[in-house]
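Below you'll find a set of structures to go through.
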Structure 1
Amino acid sequence: MFDDARGFYFESYHEGKFHALGIHDRFVQDSHSRSALNVVRGLHYQLNRPQAKLCRVVAGEALDVVVDIRRGSPHFGKWISVVLSAKENNQIYIPVGFAHGFLALTPAVHFLYKCSDLYDAADGRGILWNDRQIGIQWGVVDPIVSPKDAQYSPLEDVPPGELPVYDEAGHSGDGRAVR
């Protein structure tokens with residue numbers, strides 16, 4: 001990153017550098033959402049058109065959460081989180097086979113997603129954001145959750161055919177934070 005009195009410049013994506021990290025996805029869609037303070041979005045995934053995502057925040061801060069929902073994975077139902085911040089210019093890569101969501105930590109969060117497949121509303125799936133067995137520590141008492149996200153089922157109630165399958169060859173990878 002280059003930073004001076006005029007502002008800053010940094011590469012948010014460089015194919016060769018991401019390939020060196022083992023990330024070989026071809027990104028075909030960029031999406032941008034804006035969320036108010038305490039909005040929870042997620043936990044989302046697509047089954048038939050799975051999306052790897054490269055996510056970052058360009059205004060504000062968000063708690064980004066990733067859950068392994070791949071049947072047969074040794075990490076099934078486990079989650080990780082990272083605070084994404086416009087100030088830090090950090091990113092997270094989310095491979096296919098993981099559910100994804102975030103909590104807006106500031107009054108206005110602008111969240112960018114670089115996706116490896118197109119969004120398909122008919123293929124959209126989700127896991128209940130506050131699934132007690134997963135136990136995500138959101139850190140907010142009264143979040144703002146959409147009616148759609150509030151009606152998703154806990155992971156244990158999702159039929160096996162509605163979940164991605166773990167690839168023992170390791171092609172589905174695991175989540176990693178990228179700075």
Structure 2
Amino acid sequence: MSNNNSKQELILLVDDNPSNLKTGKNVLSDTYIVGTAPSAEKMFSLLEHNIPTLILLDIDMPRINGYEAIKILKQNTQTKEIPVIFLSGRTDTDDELQGLSLGAIDYITKPFQPPLLLKRLEVHLLAINQKKALEQQAVEQKNLIDSLQKIVDEKTQNIVDIKSGLQKIMRCLAPGE
């Protein structure tokens with residue numbers, strides 16, 4: 001089910017419930033590198049040193065809830081591109097819509113089904129990695145275009161220089177001028 005690169009993917013699981021952290025880590029750790037944080041504050045502390053591929057974020061936590069945490073993540077240039085999936089016991093459509101509106105890429109209700117969680121992560125990570133590959137290709141293509149443009153500019157200048165030199169020679173060779 002997992003590809004060879006999966007174990008290189010760092011998933012950060014943020015939940016104030018130790019049981020949820022343990023269950024989530026047990027489900028994910030065979031396939032991914034899993035970091036855990038019992039609060040948004042701890043998550044922000046961990047993000048100072050490690051940028052995960054994806055964050056699984058609980059909504060109902062003390063002090064800073066998931067909605068507040070994603071707002072902070074999305075305002076920070078270092079963390080705004082990290083995809084966030086909400087894991088929540090909230091099952092109301094409005095809660096899901098709010099989470100997605102704040103920038104989450106998915107909303108999974110707890111208790112989650114391990115095979116479904118793994119499959120959804122696999123699909124999201126595939127899309128994330130394809131996006132990164134496309135962005136890298138775009139950078140490489142831009143660099144190639146820039147290099148080709150530089151060559152064209154140099155060749156054009158060479159032609160202009162040759163033409164100018166030929167005109168000087170023609171004037172020198174022209175009789176009676």
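When relative contact order in percent (Cα under 8 Å, 6 or more apart) is calculated for each of the structures 1, 2, the largest result comes from 1. By the measure distance in nm of label points 7 Å out along Cα→Cβ at positions 53 and 85, tell me the structure among 1, 2 with the highest figure. Sorting by distance in nm of label points 7 Å out along Cα→Cβ at positions 53 and 85 in descending order puts 1 first. Computing P(r) over Cα pairs in 10 Å bins from 0, in percent, for residues 77-124 alone across structures 1, 2 gives 17, 52, 29, 2 for structure 1. Looking across 1, 2, the calculation of helix-only ellipticity at 222 nm (-39500 (n - 2.57) for each DSSP H run of 4 or more, over all residues; to 500) that yields -19000 traces back to 2.
Ranked by distance in nm of label points 7 Å out along Cα→Cβ at positions 101 and 117, structures 1, 2 are topped by 2, which has the highest value. One of 1, 2 was used to compute mean count of other Cβ atoms within 10 Å over residues 93-100, and the answer was 23.9. Which one was it? Source structure: 1.
Hey, distance in nm of label points 7 Å out along Cα→Cβ at positions 61 and 149 derived from one of 1, 2 reads 1.9; which structure? The structure behind it is 1.
Among the shown structures 1, 2, from which was the value 27.4, 101 of Rg and Dmax of the Cα atoms in Å calculated? The value was obtained from structure 2.
When distance in nm of label points 7 Å out along Cα→Cβ at positions 45 and 165 is calculated for each of structures 1, 2, structure 2 comes out greatest.
Read the figures in this text as sums done on the coordinates, not as results from a lab. Everything numeric in this text was worked out from a predicted model, so none of it was measured. Cβ atoms are built from the backbone, for glycine too; each structure is taken alone.
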